[in-house]
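What follows is calculated from the coordinates using simple rules that are stated; it is not laboratory data. This one's a predicted model, so the numbers in the text were calculated from it and none came from an experiment. Cβ atoms are built from the backbone, for glycine too; each structure is taken alone.
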Structure I
């Protein structure tokens, strides 16, 4: 085994959860949380020492989403309704995306989600914003 692989073998048990494609929602949520922290730290600084880590984590998340999230491609309203039901929520619990009337219009398909609402829902339900687009 070459020296580089010998080094990797020693640290792999500690870093494996970070550098592996998630295969379930729990590991997916952990890696998304890590990416959020990296984004907060790095921002748009492409020269930041952790910029390539952020890119790698993003690719791992993208791989998971292409395998699992995109299989559920559906109307954003249907997905939102599903998530509301899954989390035992009512329309009134979504006041962070708008008034009761706005939420009602979104759920009835009369109004589309805007970027702020998509970000809010993505964070609330720990899913990719792409789910609501």
Structure II
């Protein structure tokens, strides 16, 4: 079985914060996972596909404006049109305003902030057979 993985790293902006204290809405992690799922479907089938459903989502730690989040996903199973996917988002850098307004720390051990799994679908007529891994 061919393994497909994708990773995104970005900083949470002040505009991503929706709650007091600069807390970022958990839906932002799902947005990242959706972007990763799209890349995974393109890599596996040459088409963006459709996200069908999440079967599990766990929000494990808070995310704040200024945090750097690294999110990754992988295809863990293949059906004829379905693709099982799993995701994890980790905080890798966090602001340290207690030290200075622009201070940040690179975390020794990234902190898992969210995990999820679900199913994507690439309709048969959209699956490309000309991809190198399919030959």
Structure III
């Protein structure tokens, strides 16, 4: 006895097979060539992932650094520089003035020592200065 049509799951074919079947039937493929099918996630899970990734509403070492930045580099240098993110244990700092960048570059070891003394920042191994 055959099963009811609505209780069966549709067969899953590879992208190549679907393209070949569509070409054979004369049905155009509307999916982009490089698109990948991914499982659908609930919206709450996606929002939580984004909040975690960008540290929104959570305490992060970057927040501590931004609060203490004038004390770490001095108020004059702090007005031309901004700690952005810690990636792979390296602090990325955007510096908008070349003279300040040069000054921070020459004092980066002392700056790194002061950064490591802050709570949650002891894992920072280097300071990377970028124009910005």
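Here Cα extents along the principal axes in Å has been calculated and equals 63, 29, 21, so which of I, II, III was it run on? All intermediate terms of the calculation are to be shown ahead of the outcome.
Details: I: 63, 29, 21; II: 55, 25, 22; III: 80, 30, 22.
Going label by label, the one that fits is I.
Where is distance in nm of label points 7 Å out along Cα→Cβ at positions 102 and 118 largest, in which of I, II, III?
Of structures I, II, III, the maximum of distance in nm of label points 7 Å out along Cα→Cβ at positions 102 and 118 occurs in II.
For which of the structures I, II, III does the calculation of semi-axes √(5λ) of the Cα gyration tensor in Å, for residues 38-77 alone return 25, 14, 9?
On the way: I: 28, 12, 6; II: 25, 14, 9; III: 35, 8, 6.
Value 25, 14, 9 for semi-axes √(5λ) of the Cα gyration tensor in Å, for residues 38-77 alone corresponds to II out of I, II, III.
Work out which structure the value 29 belongs to, where relative contact order in percent (Cα under 8 Å, 6 or more apart) was derived from one of I, II, III. Attributed to the structure labelled II. Once distance in nm of label points 7 Å out along Cα→Cβ at positions 22 and 62 is computed for every structure in I, II, III, the highest value turns out to be that of III.
One of I, II, III was used to compute helix-only ellipticity at 222 nm (-39500 (n - 2.57) for each DSSP H run of 4 or more, over all residues; to 500), and the result was -12500. Which label is that? Provide the component values of the computation, followed by the final result.
Values: I: -17500; II: -5000; III: -12500.
That value comes from structure III.
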